[in-house]
Every structure is written in C-alpha cells, then in structure tokens.
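Read-outs throughout are calculated quantities, based only on the coordinates presented, and are distinct from any laboratory measurement. These figures come from a predicted structure and were not determined experimentally. Cβ atoms are built from the backbone, for glycine too; each structure is taken alone.
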Structure P
Amino acid sequence: MAEKIKLYDFASSPNCQRVKVALEEKKLPYETVPVDLRKGDQKKPDYLKLNPYGKVPVVVDGPTVLYESCIINEYLEDKYPQPSLMPKDPAKKAKVRILTDYGLSHLDSVYQKLRMEKTKDEKERNQETIDAATKELKNLLQRFEREIGDQSYLAGDFSLVDADLIPRFLRLEGFGVLPDPSLPKLGAYLKRMKGRPSVKVIM
C-alpha cells in the first residue's frame, strides 16, 4: 500500500486549507503533521529543509516534497487526475488560473488592509479604513458575481479555483464583506460551497 500523503499543516492557515479542500475533493488519503506557527516550528532547521521559505503548507508525496499551496494543488491535479478539478479545454483551464490570480493577487492589498484592522483590538480599529476597504472589496468582487452568472461554480464545474479561493471567501464572510445584497450570486455560491464535505473540513 502506498504511503499516505503528508500535509504539514497549521489548521487556521488559508494556504493549508486550500490544499485540504483539494485533497478531500480527490479523496486522497493523507495525514496532517502539525506545524505550530505561533511557536516558530516553521523556522526550525528540519522544517526549513522541507520548505526554505519557512511557510506552510508542505506536502510530501513519496519522494516528492512541495510547497506553495496553489502549486501543490496543480501537482495533485496532474498526479491524481481523477476526479478532475481542471477543465480539459486549454482556454477554460487558463481562465481558472486567471480567476485564481485575481482572487489571491489582485484583491490582496485591500484584503490585507482589512484583515490588519479586523485583527486589532476593537478599540484600536480605524473604522474609516475598514469601511473603505469593505467598499473596495465589494466592488472588486463584482468580477466573480459576473463570472458565476447562471453557473454553480466559478468556472462552471467545481475546479481548483473554487478550492483555492474558498478560504479567502470564508474570511471575507467573517469580516462582514460577504454576503451582501449587491453580490447575490456570490452569496448563493458561498452557501453552496459551505455545503460541500470538503469545505466543511476546514470550517
């Protein structure tokens, strides 16, 4: 019997969570190896041999050692193609990657601005910054509202873009950005995603 995939994991890390969703969707047997970021486990020499960036997650699959969550998920798709989490059509596959980049890179600066304020003690928060970031994020999320259209998921069928972005959408829900009347399709999508067994694992 093949060894289980090892996921070096910090449970509340969105980067680890997106890999868990992909592993669960593919029904791959895996075990988690806890990495306590609060204690600095990720900076210990043995861990840095696995990931010189000193971040989570790391996946060990036999002799293969990988880091960077979206790259890990692409590897899982290539190595374990069934069930498929990527369209076969090259243009649709590229669209999945574009939407993932939009959600993780294009939104990141304003997302981080909101996250920094929301994680402060309530009396230290700058409400003007929160309101401005929330408004900007809702405007940026209109892209996903349009992309969903009448589809169930961001690229039609469930795909890696859904696995990659659901941790961020869950945090936006926690920050009060979602759901919102201006984003009804995205709100329905989030509810649908939260009903998937793979997503329940990270909630």
Structure Q
Amino acid sequence: MIIGSLRNSDGAIPESICVLFTAYVEGRPGDIINQSTPGNGYAMGNWGINTSAFNPTPSQGARIFLSFSDTCRREIGFDTVVVDYSQEPYQIADTTRLSAAAVVRERVPGKYTIALFPNPFNSTLNIVLNYPQEKNLKVVIYDVLGREVRSLYNDKFSGGELKIVWDGKDYEGHFVPSGVYFLDVRGNSKSFTRKVVYLR
C-alpha cells in the first residue's frame, strides 16, 4: 500500500468530494486505477493506492505516475512514486502540492489564438479559440492512428471567441482510453493541429 498527502496551492486540504486521481505503471498506460478502484481512495488530505490493484502487480523499483485534480478549485498536480516493497505494509510518499490548471495559450501565425487547459487532463478539456469568420469551421478529435474520435464543432462561425469543452468521450458516449489525441481545427483560411493528453 502506498499512501501520501495532497494539498491545494495555499496549503489547504482538498475536499474529498472534489478530488479525482488516476495512477498507472510506467510503460503500461492502459492499466489505470483511480480513487474508485477497490483498495484505493482519498479522504481528509490523504490518498492511498493498493499496488495489487494493478494487473500484473508492479515489480520492485517500478515507477507509478499519478495525476490529481481538485475539480472544485480547478487545481491539478502530478507525481511519481518508485515502488519499494521493503517499506511494507505502508510506503509513505511525499506530499503532492496542487497548482492552478495550466492554461497553454498559443498564437498561431495570422490572427488566431488557441488555449487548451488543463493539458494533460482527466475530466474535461477546455478549448478556447479566437478565429476569424468562416463559412465552415470544424474542430475534431483524432486518435494516434488517425481515426476520428469526436467532432466538437462543425458549423458556420461568425468570428471571435469560441469556447468548447471535450468530456473525453467518443461518438457513442464512452470514455476514450488514456493516451495522446490530436485536436484538429480546420477552416477555409487556416488549419492546425495540437496534441492533447487524456489521463483517466
């Protein structure tokens, strides 16, 4: 069992109802556990993961990557723990400090800007575009194999700011697997693609 502490940017204890976390073993991003996995949990500023919840159980010295999110205060944090079974029954990890969800705001050549936050994300991805008027503007999510996962916008656009939220689901309403995806913005005057990372 690995346990650790979680604190907001101001040192406060995140409320249990607001905290989401995921964990996966290095090299096995498809084998993901979270606070709802039996044996894991978060309460009163402390989180715990049971290494036996992974299949197979990680070996001594394996690295576990953790992603935390306080959905109430919109703060996120990341940490890495090296498995050390010599500390059983409880391995104590360092305190993870959350920070404001990063806003990556980028200027695309021409009169365009795009902001993606947070990225990586594990609940929702916020997309803010500043784009000129278009007869047809498309915003589509693709996976690493180039398959279309979800169309987020496909319509005329009068120009200005466009705000879109992707909830990590595909066309059928299922959550997509953790991994790298590509946000493709395509208009008559300008097209560009940006990488996003989803961690469930």
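Identify the structure, out of P, Q, from whose coordinates mean count of other Cβ atoms within 10 Å over residues 127-134 was calculated to give 18.2.
Checking each candidate, the match is Q.
For distance in nm of label points 7 Å out along Cα→Cβ at positions 7 and 167, which structure out of P, Q has the highest calculated value?
For this comparison of distance in nm of label points 7 Å out along Cα→Cβ at positions 7 and 167, the top structure is Q.
Kindly point out which one of P, Q the value 23 was derived from, the read-out being relative contact order in percent (Cα under 8 Å, 6 or more apart).
It traces back to P.
Ranked on FRET efficiency 1/(1 + (r/R0)^6) of positions 95 and 135 (r between Cβ atoms, R0 = 41 Å, to 0.05), which label among P, Q comes first with the largest value?
Ranking P, Q on FRET efficiency 1/(1 + (r/R0)^6) of positions 95 and 135 (r between Cβ atoms, R0 = 41 Å, to 0.05), first place is P.
Given that mean count of other Cβ atoms within 10 Å over residues 15-22, derived from a single structure, equals 16.5, which label among P, Q identifies that structure?
Source structure for this number: Q.
Kindly point out which one of P, Q the value 19.1, 63 was derived from, the read-out being Rg and Dmax of the Cα atoms in Å.
Considering all the candidates, the number was obtained from Q.
Which structure, out of P, Q, was helix-only ellipticity at 222 nm (-39500 (n - 2.57) for each DSSP H run of 4 or more, over all residues; to 500) calculated from, if the result is 0?
Matching structure: Q.
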